[in-house]
Structure I
Amino acid sequence: MEKNKIVVPRKIKDRLYPVVLDLFSREDFHQVNLRDIAAGSGISTGTIYKYFPSKEALLFSILDENIAAIGALIREHIAGIESTRELFRKIFWVTMDFYDRNPGVAITAFITVPMRSWMRERSYRRDRETIPLRAVLARARERGDFDTSLDDRHIADLYYMFCHRHIHSWYYFGMKWRLADTIGDFFELFWKIMAPPLSAGSPAS
């Protein structure tokens, strides 16, 4: 835990965070300011500044909390799943279901926020750690469940590539479907990349 970090009361978060996500999901990043946030939440700019030095600090704090929540949900939902294939399907489902239930987070994180700005923030570093891979993959490697030439970084890149692409398409076409329903569109391709190579003399699947 960071030393001297100011704790934001839950009642402030409950009023402030939904307004921030709503504004940033509807407007360009540079068009939203703290006056808009104060007006929408009914919380004075002075009170907001008490906890956050800027709109960027406020926004990235919200993203950080939500991304941490995805990681926690993934750990909860994959507990007890033995099949590596189904484990990854569940990871995608938890991620996409979270964004279906929190569309403002998806739009803000992947559409609104300038990537260069986000890369400087803790929330971006946490995003790269969302899927709890190490322990799971170590066991799966021992069993030969997937192509062992793929390291954790490769697998994380595949996860982000598929998630981000489908979130972009979902937004571009007007958010007309559930993100969780798109998993069937890409999961077989994902697993084809992940699957262990055929041994010599084995028939192609």
Structure II
Amino acid sequence: MLRVGLTGGIAVGKSFVSSVLAELGCHVFDADHIARAVVQPGAPALEEIVAAFGTGVLAPDGALDRAKLGRLVFADAEARARLNAIVHPRVHAEQDRLLREVEARDPQGIAVVDAALLIESGGYRRFDAVIVVWCQPEIQLARLMARNGLTREEAERRIAAQMPSDEKRRYADFEIDASEGFEPTRRQVVALHAKLRERAG
């Protein structure tokens, strides 16, 4: 089975690429969904997060309040590193478990893990190929402002908090330029899928 990591910055079109790969028959996993699962109430990761950051990061029902935690770690690199050290190993372990399950069912298949922090977490090393989705900076900014109702300054701050697309592209085996919108992006994904099928076959 071919294991593929898919990544890209905020609002570049990564989710669309991921959805097209799923349509084409790839087994697609969203690292963000997995990250939510590993911090459910009662999970060891949540207990460690509370020990590290206090009960203020919990919602009234005992679940993790991701917005509160996000505000805590967003501007503090040290706190973010502490959180990542708790969450990333568990996310990777759960990804590996899911990938083994898929491989047992479909040894010739293509499994794609869609992960925003694939490169930053070092997780990219665990994959046979890495796809980086990117778009022109002005287009990314406009998309983020429109999607999240942010001011230009807020959107710029969010983008600046991430690894730049140019840096991510240095790790890419394949790139998708999503600047032109849905149809041109879909054509690129279809062509890329054919190459992945060859490698998986």
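A short reminder: the numbers here are calculations on the coordinates, not readings from a lab. Treat the numbers as computed from the prediction; the structure is a model and nothing was measured. Cβ atoms are built from the backbone, for glycine too; each structure is taken alone.
Observations on the structure shown:
- Distance in nm of label points 7 Å out along Cα→Cβ at positions 15 and 47 - structure with the largest value, from I, II: II
- Structure responsible for 1.00, with FRET efficiency 1/(1 + (r/R0)^6) of positions 63 and 103 (r between Cβ atoms, R0 = 35 Å, to 0.05) calculated and labels I, II on offer: I
- With distance in nm of label points 7 Å out along Cα→Cβ at positions 23 and 39 derived as 0.9, matching label from I, II: I
- Structure from which 17.6, 50 was derived, Rg and Dmax of the Cα atoms in Å, options I, II: II
- Each of the structures I, II was assessed by distance in nm of label points 7 Å out along Cα→Cβ at positions 119 and 135; the largest value belongs to I.
- Computed -20000 for helix-only ellipticity at 222 nm (-39500 (n - 2.57) for each DSSP H run of 4 or more, over all residues; to 500) - originating structure among I, II: I
- Read-out Rg and Dmax of the Cα atoms in Å, for residues 111-166 alone, computed value 13.8, 41, structure in I, II: I
- Structure with the greatest value (metric relative contact order in percent (Cα under 8 Å, 6 or more apart), set I, II): II
- Each of the structures I, II was assessed by distance in nm of label points 7 Å out along Cα→Cβ at positions 71 and 159; the largest value belongs to II.
- Once distance in nm of label points 7 Å out along Cα→Cβ at positions 151 and 183 is evaluated on every structure in I, II, the highest one turns out to be II.
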